[in-house]
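> Next up, some structures in structure tokens.
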Structure I
Amino acid sequence: MKDTSVESFSHSAASRVADGQSIQAGGLHVGSLNDPTSDLEIFSKEVLNALISDNLPPTPNNFSLYFDRILEEKSESLRRQIGSILEMEDTNEDEQNLELEKTLKQGFSSVKSILQLSATLYKNMTLMEKILEKRRDEIKNIPSLDAAEQVLHSLTDDVSKLSGILNKQVTHMKVLYGETATIVKQVENETIFDNQYGVYNKRYLLNKLKQESNLIEEFHHKSSLIMVQLSNATIALINSEKAKGLMIRTVARLLLKTSRRSDIVAHYGEGIFAMLLKHTDTQSAKLAADRLYELVSSSNFFLGDQEIQLQIAIGISELNPSHSTEEILVGTLDAMHSSNDEKKFHYVVCNY
């Protein structure tokens, strides 16, 4: 069964209370903290207290800096224990970026070699033109047939030598071109960004979904996935592929606008977008879907004299480690397609 309830909601400015802390306007007020139950929680509390003691705001960057600095002062066993927990979130981005940088440098080197070889080929072709012009002038002043034959023989030798050089250079260029094409393909396979829509690509999304499922299995928090595409009703009004592309890019832009820093927005393919909402249960995901729907619906397009109100279909699912990444994606896509068919609902929630 799928939950097709549409809920209205309102927001009010209020202080946020979480884990015994209250964050209020004008600064950070630390109330009574619940007793930590793990070494990581105890250590995190120590880091937070150190930040407050030094009168620094507990931003992610500051917390990360103090976390690493204070951890260096701890025992090796504690560092090892906390490190094993952090490894689950580690994506080895630095190593991946290093390998990608090495590959790009190889590509740049190959391109540079191709350009240098092209310049040499151009010089040799220019040299050939000068040789032909020189031999032509010599033929004009030749008094006898024997002399003309000598000039032609010299010209044949010049052309033959230069042809051999050019053939070697062209063969070398083919090799360099093949190497460069391989490097470009390798870089494409390692990219995480979709240049067309300015969001992450499907490869990055799949990796993050698997990683988040592992974290949920370990720490038992809740995260959700939202999948979005233009509604069938909206697409039916569009006759131009260019206009359709502009509308899809608008959806991508609005997804980024409504997302949080921790959310992952990615292009799944064929104009379908996904948003991974970390530490977000189904109820909060519904609120996010409502915000997104209202934001997109307030955007209008004009095609000639026709005004088109953008509408989207939304599927929601809560990540469940007992299901594979493929099952989660299929379930969310099915929910999105159901939302497309059920025109009166903003979204459909998939229940496994």
Structure II
Amino acid sequence: MLPPRLVRRFLLAPLTVVIALALVVLFPLLALVAMLVGLVGLSRPGRMRGLRVLWFAVVWLTAETMALFTCMGLWIASGFGGRLRTEPYANRHYAVMRWFLDLVYRAGTAAFGVRIEVDEPELTGEERIARLARPIIVLSRHAGPGDSFLLVHHLLSVYHRRPRVVMKATLQLDPGLDVVANRLPNVFISRRKAGEGLFVEEIKRLASGLDADGALVIFPEGGNWTPSRWRRGIQRLERKGRQDLATRAQDMPNVLAPRTGGVLAAISACPEADVIFVAHAGLDMLVSVGDVWRGLPINQVVQAKWWRVPFDQVPRSAGHEEQVKWLYDWWQLIDAWISDNRPAAKVPAG
């Protein structure tokens, strides 16, 4: 279980600030140690990995500290929280999110030499204007550490959208995310609530409140791909008597079986929304903490593919089974795309 909100605010947030200050003060010494360790492993791939990670951690924690103090200032300026839920303060908190993710994105790509390539359909002028005037529902598979940050960054900085995200409750252990996300319309899903179906009503509420610049982000798989989660997803379908879906899930080795309840509820609650499907390849083989360290993407290409389904082509009037089949068809397409685009180690030229 998560610690209560007051504990998180008065323990985890100050702890983040202390760690950030300690890293900044000790950075020269830690950088020297990391450099010496890196020099010992010069012949190995991913040299200076420790120094890269240290630099990224300093940038991340410093930016998070600045975001926390900015949020404190906004809380005071809002009348000690009295006007935090108003539109002007929502805009300011989205601006804090955009600033933080822009900074972390630039630091991450520079530190690790990673290039992000997003393949999106080209739009004509009229199509772009029409689609900018409609809300979107974004359905993304989990693709390892950082995929949700890349996705929300793209929505904020490229699409200029105001994302509402359905995410795990444990993410509130990150103080900056905890503060900002709880002041904006988002949904945190805990394992305890997930089994009760209560989150479906919250997702409906988020979707029904989308405006023209809104984006609802859902990860239908519920978590990052791991072998055990993949097997459990198939077993869950078998226990429900859905052998047809279990068989389809077995034929999709790169993705977890999508959970349909929240997705279909969101699509129904916002009939004017386009639906965007998102896949990533390049980070998805990093399953454990050890994998992340050993396989840290350095000088690598991370690919993303976005498919957009216009609102009038989404089968909202179809029956439940046809809608489930439609979602699984898209997940099968995503699985095939991952098989074709997952690089063992794509290194940009130069």
Structure III
Amino acid sequence: MQPTDITGGAVVLQPWTESDVDAMVAGRQDPEVVRWTGGPHPYTREDAVRYITEETPRWWGEGSAATWAVRDATTGAVLGAVALHGISEGEAEIAYWTAPEARGRGTAAEAVAAVCRWGFGALELERIGWACIVGNFGSRAVAQSIGFTVEGTTRKSYCQRGTRVDDWVGSLLATDPMTDTRPLPSRLELTDGVVRLRRWRPDDAADLAQACDDPLTAQWLPVPVPYTLEHGRSYVERTAHAWADGKVAELAVTDALSGELLGAMGLKLHQREQGFGEVGYWTAPWARGRGVAARGARLQSQWGLEVLGLSRVELLADVDNTASQRAAVKGGFTREGVLRQARSDRHGTPRDMVVFSRVRSDASGSAA
């Protein structure tokens, strides 16, 4: 197999050369690359020289792997790396990393898409596999953005420098349309000018812990008591996993001007295929009485109905939680009745819940 260049939009893919050694070392020493990949650590010049001058030429010659430096098409600067490994019997596996200065620009997606098209065309591959350590949401987003299907989680399947870790795995077939397979967009912001809904970030953990370490919150929600910083960090991490899987769209509610955390919204999507979702919320103690929950519920339910294509969004509130019920009505929901013993409280006691709903005609007939 002969080394070849590939052009893909704003990037060009070229086989590695000795002049790329410094760029390779810098890229492989980046903390995020170290965190999510294997190989030597620390990564030395000797490692880079061996990879570029010995290993990659041998792989090209054997036809077992194809590796490229991802370069800026204008400047020629190295922006990352992409490779097809394990080329055999119509199958290969994609691997890639991106330099810090190139992240968030679509660089990896352009490079990976170009390599996949080349693999399906020039090599006549039928399947390209993909895997990354569980939690590497950047790699997962890149793969899904160009059409990879995430097939599941393989437990302790990857040995990263002596430690076995879980992997997400997926594939792209030659017959797949190469269209975005992400169940939810990677980025989302909803606002009515007063509140803004956005995805949770790691630096929200402290404010989250302060908001949830509250007697009234604990009265209506099954949150840990006391609610610590570690609980906040764990919650933010869980929301990221649920978002990637498309199970729940959890959003922080913030002040549209100051960015202060005001509360939380969550849209459960376990029955999305049937056109059904369920919204829930809480408000931080310092933001109560300002209509935060109502505004957030209206924004997120409208997004679910109009953008996700849901036909119905439900909201359940404890029969004794009159504040939550008022917020539901102000948020555009219609009270339908009482579901007997529909939820259990923090002590495991079944509770009656008032059920509210918004349907698509409600959303289309109201202001966002």
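Laboratory data are not the source of any read-out in this text; all were calculated from the coordinates shown. Here the structure is a predicted model, which means the values were calculated and not measured. Cβ atoms are built from the backbone, for glycine too; each structure is taken alone.
> Tell me which structure, out of I, II, III, gives 3.5 once distance in nm of label points 7 Å out along Cα→Cβ at positions 121 and 273 is calculated. Before the final figure, lay out the partial values.
On the way: I: 4.3; II: 1.8; III: 3.5.
Structure III accounts for this read-out.
> Hey, relative contact order in percent (Cα under 8 Å, 6 or more apart) derived from one of I, II, III reads 20; which structure?
Details: I: 17; II: 20; III: 9.
Attributed to the structure labelled II.
> Kindly point out which one of I, II, III the value 72, 40, 38 was derived from, the read-out being Cα extents along the principal axes in Å. Kindly include the intermediate steps, with their values, before the conclusion.
Numbers: I: 111, 66, 42; II: 63, 55, 47; III: 72, 40, 38.
Going label by label, the one that fits is III.
> Consider the structures I, II, III: one of them gives 0.15 for FRET efficiency 1/(1 + (r/R0)^6) of positions 65 and 265 (r between Cβ atoms, R0 = 35 Å, to 0.05) as calculated from the coordinates. Say which. Walk me through the intermediate numbers first.
Working: I: 0.85; II: 0.40; III: 0.15.
Comparing all candidates, it corresponds to III.
> Which one of I, II, III has helix-only ellipticity at 222 nm (-39500 (n - 2.57) for each DSSP H run of 4 or more, over all residues; to 500), as calculated from the coordinates, equal to -9000?
Working: I: -20000; II: -17000; III: -9000.
Attributed to the structure labelled III.
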